[in-house]
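For reference, the structures are reproduced in the following blocks.
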Structure P
Amino acid sequence: MAVKADEKEAKPLRHGYTTGSCATATTKAALLALITQEPQREVTIRLPIGEQVTFQLESCDFDEKQATTATIKDGGDDPDATHGALIISTVEWREEPGIVLDGGIGVGRVTKPGLPVPIGEAAINPVPRKMIREAAQEVLDQFEIERGIKIVISVPAGEEIAKKTLNGRLGILGGISILGTRGIVVPFSTAAYKASVAQAVNVAKEAGCEHIVLSTGGKSESFGIEMYPQLSEEAFVEMGDFVGFSLQQCKRKQMKKVTLVGMMGKFSKVAQGVMMVHSKSAPVDFGFLAGLAADAGAVDELIVQIREANTAAQVGDLMADTPAFFEKLCESCCRAALKEVGGGMEIETMIITMKGSLLGRVTIDDTHDESDRNRG
């Protein structure tokens, strides 16, 4: 029987599990294999949210000195860069008591301040560290063992996967981070991306930045770097669709100036106060753009064309010879951004074309009692 489209959409999205949960599961399984000298095919752990979850193991190798187990990360229906990655834990006996935790191949190492992990340590975040240590300690207590162990978490494809993340900019080199605060990945929750943005702003603050350039993607970031070559690399943060969240992080870290760089589609939404600009979050309001065009002196025929346009980029093409339109759009973005953060900052907006040329640029400085607008 054929399934209707709306029935397909009604199907609930599947939760997945974090790299932290996978690392905890493989650590528990490896330690059990090391102690019992028996192969482990699955293992059950408790997630931070209190849920018990069983993980299937891809491999389990052991001898009397060490054991290594692996599982494949299942991100559920979340488009996560680490979905399908092999997460491995190796546990070996130590002469000294206590638990030592480190990262191996494919797990990044922290090289900049501002992250929740000290410089020089493996990029295994606080909650996964706690999960891994507690799971290991429970097994040791269960078997009344007081020997020390060393745990090494590895992700063979980690260095390659990290290229799709913000890790390099954050100063996490050599691989991915082992993440997760709840243990599960909620589909399209985008919590991981938001966490990366928050960390990036924090790293910028620690590096002494007072001016951050927020871009919607790689092309707009490259444009921002061109415009501000004097800024350090930490000052450039890819916010993606999370305009409001990123602005709030900048305000929280007391940034003096924020520059927004993006294209017509997303920024025509920001101009109206829409601060989550995913294509599905809100449609482009062509009536709003037509109104701006009218204010900029566009003729009636052009205004009609804008109302009937298919994309914001098309509107940009129609208004290419009317700089006042882009100035008004940039000004609206600045004012919406200042409203989002409650003022007290200098906000600059730069709108560029798909080919990377500037359409409009406006700055509003709200750090004084009276707003000064400088057009450039």
Structure Q
Amino acid sequence: MTEIEIGRGKRGRRAYAFDDIAVVPSRRTRDPKEVSIAWQIDAYRFELPFLAAPMDSVVSPETAIHIGKLGGLGVLNLEGLWTRHEDPRPLLEEIVELPDGERATKRLQEIYAEPIKEELITRRIKEVRDAGVVTAAALSPQRTAEFSRTVVDAGVDIFVIRGTTVSAEHVSGRAEPLNLKQFIYELDVPVIVGGCATYTAALHLMRTGAAGVLVGFGGGAAHTTRSVLGIQVPMATAVADVAAARRDYMDESGGRYVHVIADGGVGYSGDLPKAIACGADAVMMGSPLARATDAPGRGRHWGAEAVHEELPRGKRMNLGVVGTLEEILLGPSSRPDGTMNLFGALRRAMATTGYSELKEFQRVEVTVAPSAGHR
């Protein structure tokens, strides 16, 4: 693998974002109607290969139900407004109307200072479950041990442990770290865990028994991780590295398949086929869905990093609105910029390159072709 000399005492590996690569057409094309983009993890099948990110600007119990009925998986943020406040809708309205800048960050920190309530965790999960869709909910590694039993007892189908980065070897002298392998073994539901961004970190997470691994670090639209911590891993390289770890783990484990989910860097429809081409089975999206007229943030977008009480690593963004959630996911589109009919675009990209199944499409040829900055 080629490394570049940064200086006499440091070398670095060249890495690529989705904007740096493109999918290459093959000798065959297909009818888009004959292309399947269905995805299955554990016992659960989805017509659309995506999870809506557990962010308050994107997923409420109502939108989780709507996304489930459209064929995707909405992941509830169990450390967000819906588990801290009986009725967070007035607070969501306030956040939407806040002026840009430091005032918005300070007010977000104040709103999210309210403690998490276990009874609200139970209520929100039950609300989604009672609607008859697959129920998924997320906690950070720091809160998982405290609230996991409540989450499982409430009837969650898929448990997501999501942080800026999650490792199987967290070291702390102040508290007993979460033993992921033991925790996952003792749970009765499939667990998706992440993010991670390297081959080695992913391989260790796969060995814990996770059903899926989230790939991403500092690449989301609402993150400022690179500015604040100096850390970022371009997504095309990260997904390809983790896909290699999955291949090697399959050999190591005798055939156990762990799903790779690209979490970050997927902002436009063209990023979806690139993520699958690099080896992802599905994507986790936030900002594309935040542009929905029926999203909780109504065009404003923020994540958990934006409300950290000591070191915020995100901001509330104004992305604007482009259409309904259904139009953004399934069309029809009235815009030529890749913000609507995301999965119609994925289906057409697969048809144009001659592939009919997602796992086949992971083998499509890609080329290094940096974006001309059309965005």
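Here, each number is a calculation from the coordinates, and none is a lab measurement. Bear in mind that the values here come from a model prediction, so they are computed numbers and not experimental data. Cβ atoms are built from the backbone, for glycine too; each structure is taken alone.
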Legend entry - Top of P, Q by distance in nm of label points 7 Å out along Cα→Cβ at positions 183 and 247, largest first: P
Legend entry - Origin of the derived value 12.6 (mean count of other Cβ atoms within 10 Å over residues 47-54; candidates P, Q): P
Legend entry - Test item: semi-axes √(5λ) of the Cα gyration tensor in Å calculated as 29, 25, 23, pick one of P, Q: Q
Inset, instruction - For distance in nm of label points 7 Å out along Cα→Cβ at positions 63 and 87, the calculated result is 2.1, so let me know which of P, Q that is. - result: Q
Legend entry - Entry that produces 5.1 once distance in nm of label points 7 Å out along Cα→Cβ at positions 71 and 319 is calculated, selected from P, Q: P
Legend entry - Value 1.03, calculated as Cα Rg over 2.2 N^0.38 Å, for residues 127-334 alone, assigned to which of P, Q: Q
Legend entry - Comparison of P, Q - label where distance in nm of label points 7 Å out along Cα→Cβ at positions 151 and 215 is highest: P
Legend entry - relative contact order in percent (Cα under 8 Å, 6 or more apart) - highest-scoring structure of P, Q: Q
